[in-house]
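Where a number appears in this text, it was derived from the coordinates with a stated rule and is not lab data. These figures come from a predicted structure and were not determined experimentally. Cβ atoms are built from the backbone, for glycine too; each structure is taken alone.
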Structure I
Amino acid sequence: MHNEDTPRYDGPRELAQSLSAFARISAAEAPWNQEGLRADSEYRDLGLAAVTNGRIGAKHIRALKPFTDPTGWHWHDMTGHYLYVLRGSVTFRFAGVEGDVTLKAGEGLSQPAGVPHNVMGRSDDLEVIEINEPAHYGTWDLDVPPAPWK
C-alpha cells in the first residue's frame, strides 16, 4: 500500500463524518432517460452525484439512433471528465491534439477538462461510462473551430 507523507484530512473517520455517503450503486436499478446532451442517446444516473454532494457525477450512456453528424465544437465547464467505453467505439477531435482520437470497447480517456472537442463519429452500439467533476456543469458551443481544425 502506498502512503503519502501526510493524509489529506484527519482520519480515520466514522461513517457519519465521511466526505461522501455509503451507497451500493446498481446500474440495473437506475432508469434510462433522454435528459442528456444528445437526442440520439439515452442516459442513466449511476448515483455518485447524490452521495458526493455533487462533487462527482457518473452516467451510463448508450446510443439510441444511428450517428448522423458531428456534434460540433463545444466545451464543458468541469474540472475532470473521464470516459470509459463498454461497447462499440467513439471518435473525437480535441483542440491541441493532432488527429482523430478513437476509443474502442475496453479503452478509456481522461478528456481534458474545459478543452474544446467535437464528437466526429460513433458506432450504433456505443455504450460508455462517463464520470464528471462536478456532477452538474454547463456546455457551450463554439462558432469557430479551434486550431488546428480551422
Structure II
Amino acid sequence: MHSITLYLPGEVIEPRVPAGILATYVGALKERATIEFSAHSHAGVSGVIVVMIKPGQESRSWLVTGTPVQTEIRDSIEQAFEAVVAPNVSGGPVVFGLVFSAWGGGEPPPGMPMPIPESWNVLSGPEGRLMDDAFFNEVGMLPG
C-alpha cells in the first residue's frame, strides 16, 4: 500500500471514529491486502481499494484498477476486506481508499488518487456529484 486517500474531508471523519482506531483498522486491511495479493497471480495492476465503513460496524469495499482484474480475484480481495471487523463509526459513513500497486504494478485508473468504482457511476451521472453523506448512503444501498 502506497498511501491513503480520504473520500470525505478529515474534519468530517474525525468525529466519527477516533484516529487511533481507524489507524488500527487500516493496518489490519493492509495486512489482509498483502495476504490476498500473495495468494493470487495476475498481470501487474495499480489502483485503489475503496472502503466504506457504515454505522453498525458494516463495511463495503471496491477494487478500482486501471487494467481489469479477473472477477474471482477481485471478489476474493473485496470479500477479504469486508471480513475484517470494522470499527464502530457514528454520525455517518467513513470512506477512504488504499492506493496500491500489485504484481509489478500497472496503469492507474482514471481519477487517481481518488477514482470511483464503476458501479457508482449510476449515482454520479455524467457531470459528477458531490461525494457527501447523502451520496454515500446511496452507495451503501447499491447491489454487490
One of I, II was used to calculate helix-only ellipticity at 222 nm (-39500 (n - 2.57) for each DSSP H run of 4 or more, over all residues; to 500), giving -500; which? I
Given 0.65 for FRET efficiency 1/(1 + (r/R0)^6) of positions 17 and 65 (r between Cβ atoms, R0 = 30 Å, to 0.05), calculated: source structure among I, II: II
With FRET efficiency 1/(1 + (r/R0)^6) of positions 9 and 97 (r between Cβ atoms, R0 = 25 Å, to 0.05) derived from the coordinates and found to be 0.95, which of I, II does the value describe? II
So if we calculate relative contact order in percent (Cα under 8 Å, 6 or more apart) for every structure here (I, II), which label has the highest result? II
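If percent of Cα pairs over 26 Å apart computes to 33, which of I, II did it come from?
Values: I: 33; II: 19.
Of the structures listed, the value fits I.
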Re distance in nm of label points 7 Å out along Cα→Cβ at positions 89 and 113: value 3.0 computed from one entry in I, II; matching entry is structure I
